[in-house]
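J.: Input: structures, listed below.
The numbers here are math on the coordinates, done by the rules we state, and not lab data. Because the structure is a prediction, the values reported are computed rather than measured. Cβ atoms are built from the backbone, for glycine too; each structure is taken alone.
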Structure P
Amino acid sequence: MKQVVVPGQIEALARETVDSALAVHRALGPGLLESAYRDCLEIELAARGRRVAREQAMPITYRGHTVPRAFRADLIVDESLLLELKAVESIQPVHRVQVATYLRFLRLPLGLLINFHTPLLKDGLHRVLNLDLQQDVAAPSTPSFANLRTP
């Protein structure tokens with residue numbers, strides 16, 4: 001069975017990032033511009049000792065040519081977790097595709113797509129995995145009841 005294995009330290013970072021996003025959402029509520037949430041989340045994460053790259057222009061290579069500013073990642077935390085922030089009515093499939101594409105080019109296993117334009121932030125949180133990083137993992141064993149005796 002193939003699946004994306006996210007290292008424990010990145011999962012812990014993702015939990016801390018979600019906690020930071022909740023703090024920002026509790027303080028600000030929905031209805032602001034994406035840039036306000038981005039800047040406040042950057043402040044919150046930095047206060048927790050995290051290194052945050054904001055609006056970093058990222059290059060890609062196409063046919064041997066470098067395109068220096070192919071995309072801008074909203075936030076990259078500790079060089080290992082991508083955050084794509086939105087303040088929209090609803091997340092669309094294209095938003096998930098956008099995050100998946102960024103993850104592929106950045107070679108990161110996990111990204112968080114966070115829509116701050118929701119009354120409850122939990123409804124705006126989405127995990128996106130880099131499917132290019134799938135690995136073969138053993139399927140969990142299922143208990144066998146064949147050897148059990150009935151009285």
Structure Q
Amino acid sequence: MENEYRSTLQNLKLKTTPKRLAILEVLAQESIYLSPEEIWQRMKKRFQKIGLPTIYRNLEELSEGHVLSKVVLPNRQRYYYLCRNQSHHHHFVCLYCRKVEDIHFCGVKEIEEEVRKRIKGRIFSHILQVNGLCSECSRLKRDGHEG
């Protein structure tokens with residue numbers, strides 16, 4: 001895994017630092033999204049001197065390089081998720097258990113047509129994140145169990 005992360009960082013022309021590798025390792029161990037603060041708490045166990053600004057800066061660089069997916073919740077808080085799927089896709093985010101699932105449907109063609117015809121504009125990029133409850137959390141909420 002570490003070799004994969006090293007080559008990914010080299011492709012982005014980012015230095016391969018122990019802290020960057022550790023951030024990727026922390027996120028690789030999770031199937032849910034994490035906040036910068038949660039990542040920082042886990043990193044402090046490995047690095048005595050690591051500041052929260054270092055975490056934020058590295059997360060943004062890795063997100064801009066499409067190594068990490070940024071999850072933005074309705075409260076506008078940012079979280080991060082290591083998505084291994086390199087093909088074009090979007091994400092379903094469970095607001096209760098924080099699980100992230102790939103969605104392999106993209107309606108950008110229809111949206112582009114609407115923008116072109118009605119607005120007379122052009123689309124250069126798009127981001128789609130669908131928020132809701134996964135099937136397990138929906139069932140728990142429906143059955144009255146707030147686990």
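J.: One of P, Q was used to calculate distance in nm of label points 7 Å out along Cα→Cβ at positions 7 and 103, giving 1.6; which?
T.: Value 1.6 for distance in nm of label points 7 Å out along Cα→Cβ at positions 7 and 103 corresponds to P out of P, Q.
J.: Moving on to the next point. Computing relative contact order in percent (Cα under 8 Å, 6 or more apart) gives 26 for which of P, Q?
T.: Checking each candidate, the match is P.
J.: For structures P, Q, calculate FRET efficiency 1/(1 + (r/R0)^6) of positions 39 and 63 (r between Cβ atoms, R0 = 41 Å, to 0.05) and state which one comes out highest.
T.: Q
J.: When distance in nm of label points 7 Å out along Cα→Cβ at positions 31 and 71 is compared over structures P, Q, which one is greatest?
T.: Sorting by distance in nm of label points 7 Å out along Cα→Cβ at positions 31 and 71 in descending order puts P first.
J.: Something else now. Say we calculate Cα Rg over 2.2 N^0.38 Å for every structure; which of P, Q gives the highest result? Numbers along the way, then the final one.
T.: Numbers: P: 1.27; Q: 1.21.
Largest value of Cα Rg over 2.2 N^0.38 Å: P.
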